[in-house]
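Asker: Below: a set of structures, written as structure tokens.
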Structure 1
Amino acid sequence: MSEKNLKNAFQIALVTGASRGIGEETAIALARTGRFVYLNYRSQKDRAQTVLDQIIQSGGKGKLLPFDVTDKKAAEAAVQAILAEKGKIDILVNNAGIRDDMLMVRMKKENWQTVLDTNLTGFFNVTRLVVKNMLPKRFGRIVNISSTSGQTGQAGQVNYSASKAGLIGATRALAREVAKRNITVNAVAPGFIETEMMKDQPVEDIARTIPAGRLGKPQEVAAAVLFLCSDQAGYVTGQVLGVNGGLI
């Protein structure tokens, strides 16, 4: 194990929505650098287990942690389970998120509320408890996965854009609250990334609108998250790092 990985081996990470896409690659990247990673998922146990198997086969360490981020009690029980086992959480990546796209004139309250509950209230349910543990330890790295839709807005995504914009505001506000305790809070805002969210989308047409001429890869987003979790990013907080191929 390298000197860097040996140091990171004492760090405990929680990645929400870790069974696929950006969450999957982020969990793998964190484990590859020596961290013990808890992989949260809601319903896709087989997918999450496949990710964990890959981590273990590569010499990493981790554990599955099923719970729904929208469930306040379940989130609290999950965080307490980590603290009982490991005594701390050093890194939190809030990646769990959903879309339910449609024009606002057709949107019903449940279409709005479900997206806000997962993408924004889910952040609150988990982060509030984790920060409480980080404060007395005077260390922490929190990375929230937002979106270019939260920066610019996107037609047909009023609910999704609102939730991701809210996450950016929460990131900046929380960063100010905890900076003196050596806790950083940042957001990564992916553009169009090759994940399941892009299925049934006109990928070739979309690629033509991106200066880089292609969609991004989940590994490229994970690399940005990995940097924000590093010692080198200790003076970076309250920021939004775009991974969007120059789209904005």
Structure 2
Amino acid sequence: MEETDFLEEIDFPGLRAAIRTTGCTGAAFKALIAPYVDLPTDDDEQRGEIGYDDLDLFLNALSSYQTMPEQTKELEPEMVFYQKTPARIVFELVEKVHFKEEDVFFDLGSGLGQVAILVNLLAGIPAKGVEFEPAFCDHARDCATELNLSRVEFMNVDARMADYSDGTIFFMFTPFRGQIMQEVLETLRKESLLRNIKIIAYGPCTDLVALQSWLVRETPEEANSYTLGIFSSIKHS
């Protein structure tokens, strides 16, 4: 099936209206979208690969009713140009982390907002995005508003300056590197002194996160950096 045919057969305005009016999350959200697209399974052969599939096409059209905005701010040398997290990775993340009701999820370098939106829809927990580019942040806010997701928030702020005081789960798809990454990790280390947190890393940043002495790795070490690395802070009495 051609990509355009696949999208044209689906009533996305109707699906958005269903989410907006019923607030379906978790199993209800999966049941809503399952007739239209194959959902990831435990034996998904694409795990560990970077790339996109029909699930990404579907969710792009579901969560965004407008075109991608142009970038307006110049990135600092250690900031990484926006790259979307594959949707199947977000499904895997939710499956492996086992969120609790009291968790608050942060996506650092949230881009157009799909990770935070999808985590909220799949897990039903508050989700926040931290994004340096104002046009991307505005786009993400519009998408969340269109779906009436009151527990999704996007902050247009440098990740080094963000308020993480209520966060418990932090996701990074290598949004920056070098000194910026070190500074953000140090900020999160200080947060871990106040409560136990988890960091979920994807992409090349995983190796640096794994070197942090205040974190314990929960997932096996993989040669391929495009697998999820889940880390917990060392528990404090």
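Asker: State the single structure among 1, 2 that was used to calculate mean count of other Cβ atoms within 10 Å over residues 68-75, giving 18.0.
Answerer: Considering all the candidates, the number was obtained from 1.
Asker: Matching task: 1.6 is the computed value of distance in nm of label points 7 Å out along Cα→Cβ at positions 52 and 84. Pick the structure from 1, 2.
Answerer: Value 1.6 for distance in nm of label points 7 Å out along Cα→Cβ at positions 52 and 84 corresponds to 1 out of 1, 2.
Asker: Here helix-only ellipticity at 222 nm (-39500 (n - 2.57) for each DSSP H run of 4 or more, over all residues; to 500) has been calculated and equals -14000, so which of 1, 2 was it run on?
Answerer: Here the read-out was taken from 1.
Asker: Identify which of structures 1, 2 gives the largest calculated value of distance in nm of label points 7 Å out along Cα→Cβ at positions 28 and 148.
Answerer: 1
Asker: Next question. If distance in nm of label points 7 Å out along Cα→Cβ at positions 116 and 140 is computed to be 0.4, which of 1, 2 is the source?
Answerer: Answer by label: 2.
Bear in mind these aren't lab numbers, they're just calculated from the coordinates by the rules spelled out. None of the values given here were measured: they were computed from a predicted structure. Cβ atoms are built from the backbone, for glycine too; each structure is taken alone.
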